[in-house]
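Multiple structures follow.
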Structure 1
Amino acid sequence: MAYFSTKRYGHDIGLTACFRQPKAKSHCRFLHGYSLAFKFTFGCNSLDERNWVVDFGALEPLKVVLEGTFDHKVVLDKEEPCMEDFRALEDKGVIDIVVLDGVGVEKFAEHAYYFATEVVKVLTDGRCWVEEVECSEHGANSAIFRKNRRLA
């Protein structure tokens, strides 16, 4: 038996990130931004003493990491070919850069999965896990990351 709960950080909280996919042939190669939203699904085999999967009120460290990574940031891939130009803008105080191993909602969902995994491990003393994370750019586009899932 397993239990699941979800926590959402919606578009309304203002995780306004700017990024680009330099390898894209479409307009996604240009800088563009979204107010990102995240949905976390947590799982456990046994509920805590309050009959909860996780204590939603104790997830503040996860929100802090999301804000530090995606709130008013220019998020760049570590392989960004124009990194020097972006760093020059950062040096002038024009942008605040976060460099990740991959950009886009698929990679943002993956990064958030690993952030959440560390928070939940500590918060629940290993009782719970992160089942999946969904990141959405807006109502029409989202991506989900699950670890160690195989498609048939």
Structure 2
Amino acid sequence: MSRALLSVTESVELADAPADVWQRIGRFEDMRWHPAVARLEMVDDLPAKAGSRRLLTTVDGAQLLEVLISHSDAQRAYRYQIRISPLPVADYDSTIGIEAIAGGGCTVTWRSTFHRLEASGLDDDAVRAIVSGIYRAGLDVLAAPQ
């Protein structure tokens, strides 16, 4: 593992009301909005409760096990960690949240910190680019006309 703690932050401004966007993306047990997610299974029967786990299967067949750390409808944010994945990261901790914009609309921000796995053979910038690409794919879908 690299010694440096890496971070990625991506965001998008939307004209939609924060409550409407949260309705779409705010459920830990539902990632239908992200184009890379083919299937999501809850490992535990604890949606939106700290400690619940979800197993994501991507469109290319990769699987990620993620654990919910915190969830707040009032703050329109949730925090989760990846425990098992094919990504070249360790100690991955992420938050996705929504903030209202004065005058209407909102900003969706997805951020994380993690360490790069040395065994991946990738440098810090390449690993950041992978995580950033995942975030951008989801945020770009949110920004696309429906």
Structure 3
Amino acid sequence: MRRHNETEVDIINTYESYLKHPAGHILTIEDAMKIYEKMAASIDRCTLEDKMVFWNDCLQKAASYTRIRNDWEVMSREDRIDADMGRTLTHDGFITSLNILSRIAEQEGIDNSWRDELGEERKRIGDYACFIAYITGISNR
């Protein structure tokens, strides 16, 4: 597979190669599913009238970030440079939406341990956004 404007042939990414990624902080699909189930359950138990506005915002931000990560695979180096700031801002927005959901649960005395389980490492949180997009995508068939 070649990216336009580049001469090297890249390896096709797989889930197995992700699990062995040297950057570490790997989030398995099993762990992502557990965190997502805890997150959904905590928000479901909240009594805040407009909790679904915050929930839907989080899902939308996960989908937006995932689109950028998917496009990253086939972007040229120049396109990546141009898109990098937008990717960072979208990632930051997703992290903020997770933190809002966590605070909503905390303010109501509902277990929000899912946020601690996810952690603070940016790559791991970005991976989680992709898993959320996967979960919501296959659930809406």
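What follows is calculated from the coordinates using simple rules that are stated; it is not laboratory data. Fair warning: this is a prediction, and the values are worked out from it, not measured in the lab. Cβ atoms are built from the backbone, for glycine too; each structure is taken alone.
Looking at relative contact order in percent (Cα under 8 Å, 6 or more apart), point out which structure of 1, 2, 3 has the largest value.
With respect to relative contact order in percent (Cα under 8 Å, 6 or more apart), the highest-scoring structure among 1, 2, 3 is 3.
Could you tell me which structure in 1, 2, 3 was used to calculate helix-only ellipticity at 222 nm (-39500 (n - 2.57) for each DSSP H run of 4 or more, over all residues; to 500) as -6000?
It was calculated from structure 2.
With volume of the Cα convex hull per residue in Å³ coming out at 111, pick the structure among 1, 2, 3 it was computed from.
Going through each structure in turn, the value belongs to 2.
Any idea which of 1, 2, 3 comes out highest on distance in nm of label points 7 Å out along Cα→Cβ at positions 94 and 110?
Checked 1, 2, 3; max of distance in nm of label points 7 Å out along Cα→Cβ at positions 94 and 110 sits with 1.
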